[in-house]
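So, here come the structures, one by one.
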Structure 1
Amino acid sequence: MIPIMSLWLPIVLSAVLVFLASALVWMALPHHKTDWKGLPNEEAARSALKGVARGLYAVPFAAGMDLSKDPSVAKKFEEGPVAHITVMPAGPIRMGGMLVRSFLFYLAVCVGVAYVTGRTLDHTADYLAVFRVAGTTAWFAFGLGVIPDSIWFGRPWSSTVKHLADSLLYALLVGGVFGWRWPDMM
């Protein structure tokens, strides 16, 4: 068992590398450019949503399973559109706060990876063993959480597959750093 404080260097290095890789993936690579589309009549949609508070919304909305069986609500689902809408606060997108929260997420994942890897392996573990445990744990943490969005909320599977590929890249970086910087406590 490796104390988590002995893994502070791979935790921080991994979080920084994943942060930089994520920035490259989203800003420089073209594969996410088709994930989002504009609405055919954006101005009408904007007008309809004007004044709606920040939150998650469903169209059509049924406040329970019994209401979704109501014929008028069932007809709305049948006719469509069916949508899940995220409304964010009005105003310019504040990238600074999002970047900080993103880095904190990567750091938290790397702490979790350190916990699992440090409890699974000892100081005699070789690079490949550390890489395998750390990388698998990181891939699960970075990637698998988005799958229910495709199952339940209509996120296109193509977007989810791209997210899983991005997550695999991040996991390979984390596994590599943990394998490289694994403490030898002899």
Structure 2
Amino acid sequence: MQQTADLHMFARRMAICVAASLVLIVLSLTFASSDLGALLCFGIALVSALLLFAFGVAKKGRQRLAALVVVMTYIFAAMLLKSNYSLVRDHVRWLFLSSGYKAQVLAQPPSEELKHAEWDGWGFAGADTTVFLVFDPTDSLAGAPEAPPPIKSRALPCEVVRIRRLDRQWYAVLFYTDTYWGQGACK
């Protein structure tokens, strides 16, 4: 009887820790700045893995094994997130924030250039890097994501590092550091 109660308490603690850390990671991917979001994601994953490890060390048998499997899964997931951080961040942000950004971009008056808004950015000491959310009604940027950098498209004002398709007609365009849309002739 006591063993069953301990098992349920252990499973409940693990589930709460996993769920809370996943919610915090998604929130940091969505709302934190790119640099801070990365630190928060890895910090949350590390603290969660340590908590789960502490839960497992105190237990015996299957509970310890279950905790170690979850810890190893966290470590593996953190390594995957680290290697694909910008991809995951762009798509998580698109999932949760796209409606507001779409409204902002589509509200712009018609012009000769593609409608766009600042999507993400980071930098330090005046060396800023900017990602723009771009609405391309003709999908002329569709073939560009496969191209190696520098990427040049007639639809963009200058060469860019990366074009990532988020949805049909919507792209995240990463400009080179200290280069941004509206600069005239890009550096």
Q) Looking at structures 1, 2, which one was relative contact order in percent (Cα under 8 Å, 6 or more apart) calculated from, given that it came out as 35? A) 1
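Can you say which of 1, 2 returns 4.2 when distance in nm of label points 7 Å out along Cα→Cβ at positions 20 and 156 is computed? Could the numbers behind the result be given before it?
Working: 1: 3.2; 2: 4.2.
Value 4.2 for distance in nm of label points 7 Å out along Cα→Cβ at positions 20 and 156 corresponds to 2 out of 1, 2.
Here volume of the Cα convex hull per residue in Å³ has been calculated and equals 160, so which of 1, 2 was it run on?
Working: 1: 160; 2: 133.
Value 160 for volume of the Cα convex hull per residue in Å³ corresponds to 1 out of 1, 2.
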Q) Of the structures labelled 1, 2, which one yields 1.00 when FRET efficiency 1/(1 + (r/R0)^6) of positions 12 and 108 (r between Cβ atoms, R0 = 35 Å, to 0.05) is computed from its coordinates? A) 1
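Work out which structure the value 2.6 belongs to, where distance in nm of label points 7 Å out along Cα→Cβ at positions 28 and 164 was derived from one of 1, 2. Kindly include the intermediate steps, with their values, before the conclusion.
Numbers: 1: 2.6; 2: 1.7.
Derived from 1, not from the others.
Taken together, the values in this text are just the output of simple stated rules run on the coordinates, not laboratory data. Bear in mind that the values here come from a model prediction, so they are computed numbers and not experimental data. Cβ atoms are built from the backbone, for glycine too; each structure is taken alone.
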